[in-house]
1. When volume of the Cα convex hull per residue in Å³ is compared over structures I, II, which one is greatest?
2. In terms of mean count of other Cβ atoms within 10 Å over residues 58-65, which of structures I, II is highest?
3. helix-only ellipticity at 222 nm (-39500 (n - 2.57) for each DSSP H run of 4 or more, over all residues; to 500) was computed and gave -5500; which structure, I, II, did it come from?
4. Using relative contact order in percent (Cα under 8 Å, 6 or more apart), single out the structure from I, II with the greatest value.
5. Kindly point out which one of I, II the value 14.0 was derived from, the read-out being mean count of other Cβ atoms within 10 Å over residues 138-145.
Structure I
Amino acid sequence: MIRFKTKLKDFTIPTSWRDIKCSDIDFFKDASESEVIERLTGLTVDEQVFIDLNGIVPYLEFLQENPFETLEKLDFYKGIQLPSDIGECTFEKKIQAFTNLDSPTKVLSVYSGIDEQIILQDNIEDVYGAYLHLLESINAIVERDNNALESKTTEEQKRAGIDMFNQLGDFNTIDLIARDYNYTHREVELLPYNLVFLILFRMNISSKFEKNYSEIIKEK
């Protein structure tokens with residue numbers, strides 16, 4: 001923060017993402033220029049008329065940057081070590097995080113255990129840095145799953161309406177594993193996601209094998 005002195009009143013302005021709260025970002029999206037200045041400096045709209053604000057513009061240029069492109073990844077948050085592999089955490093947490101990928105505060109809340117309302121009052125540098133660390137692991141999970149769990153839908157399955165199952169999302173996986181392994185749905189949600197992945201991967205391999213084997217038998 002840097003302090004400015006004027007004849008009307010003194011005020012401070014932020015000079016980096018460390019001086020900006022996460023809650024400010026949502027406010028900025030729909031706020032007017034004067035409302036943004038008021039939020040950043042404490043100067044009311046009426047007070048802004050009597051102060052030459054040109055001098056503060058250079059200090060606010062960082063707001064034009066994309067914080068995701070400039071901030072460093074942090075593998076800890078408020079003294080809490082964040083997972084390097086989110087697959088070691090529960091399937092439930094993976095579902096919660098993937099449902100809110102566009103919200104750094106929600107994703108960080110899932111893997112830190114800290115209430116989102118507390119995180120919203122924290123600075124962008126720490127929160128987004130921690131989110132970037134988690135996002136690296138999330139992207140690795142997505143790439144692995146897309147490659148290993150890919151399966152082709154037959155024309156017959158499409159005609160029968162297999163796409164209807166899409167509206168159930170992750171519950172399809174939860175219900176499938178619960179039935180095959182005699183778990184409750186809740187027990188499946190609490191499994192490490194890496195284990196859930198291995199179960200799905202084996203099912204995928206088994207399905208492809210059975211299909212290939214069936215076609216070989218038909219050739220005889």
Structure II
Amino acid sequence: MSIYYVKSLEEDFATKTIKDKKKVTYQTIDNIINTKKIKLNTMSFGRKRRLACTLLDKNYTKTYRAQGIIFQTNDKPDYIAPFDIVLLTDAHKIIVQYYRIQNNLHNYYNHNLIKGYNRFIFKNHKKMLKEFTSPEKTWKEVNKFRKKAGYNVLPISKYKLVEYNEAIFHKIIKIKPIAIFGYRKIAKEVAKKYGLPHYISTKEFYKKFIKK
């Protein structure tokens with residue numbers, strides 16, 4: 001079965017990074033599609049600069065943001081986690097809604113990973129999907145891990161963070177653009193500009209494209 005990845009983007013269809021404690025545009029959708037490459041934009045949790053994407057699967061059809069690009073690549077992730085990696089940090093206040101942190105990313109991502117976090121880090125996505133067969137199971141396991149480490153059990157309001165995985169790349173990846181997703185007008189405009197299919201969401205893409 002073919003593997004499809006997602007890079008969710010900001011509302012202006014660009015990736016961002018932190019520079020001098022400020023969020024700045026790092027790579028536009030035009031550059032991504034024209035170069036067929038996605039650069040490393042994420043800096044957080046004491047880890048080196050990386051690219052965080054989501055691998056689509058029947059149990060992982062959601063994304064961090066509501067718009068972005070769906071693609072394929074021959075490059076392999078350096079590792080993959082079955083949820084947003086923020087759940088493995090010592091953050092005492094985890095915020096789900098991106099709009100509440102988007103202007104303070106340098107604070108939100110300035111946390112350390114909890115000792116033993118490697119329990120949820122996989123080199124092979126097949127092994128991860130075999131062990132964490134559903135978000136429900138993942139939710140239970142990460143809460144057990146946090147409780148054992150002395151942190152609060154997560155309230156159900158944070159459940160969204162286990163509905164997508166994080167596939168991490170440590171090098172610029174070459175991609176084949178497949179589709180654009182998003183419910184705003186700009187998503188349709190980007191798709192039309194580059195002759196790519198448009199879907200309201202990655203869930204719709206999975207249902208109509210992968211499973212057809």
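Read the figures in this text as sums done on the coordinates, not as results from a lab. As the structure is a prediction and not an experimental result, all values here were calculated from the model. Cβ atoms are built from the backbone, for glycine too; each structure is taken alone.
1. Details: I: 169; II: 117.
Greatest value across I, II: structure I.
2. Details: I: 12.1; II: 19.4.
Biggest value here belongs to II.
3. Numbers: I: -16500; II: -5500.
That value comes from structure II.
4. Values: I: 22; II: 30.
Going through I, II one by one, relative contact order in percent (Cα under 8 Å, 6 or more apart) peaks for structure II.
5. Computed on structure I.
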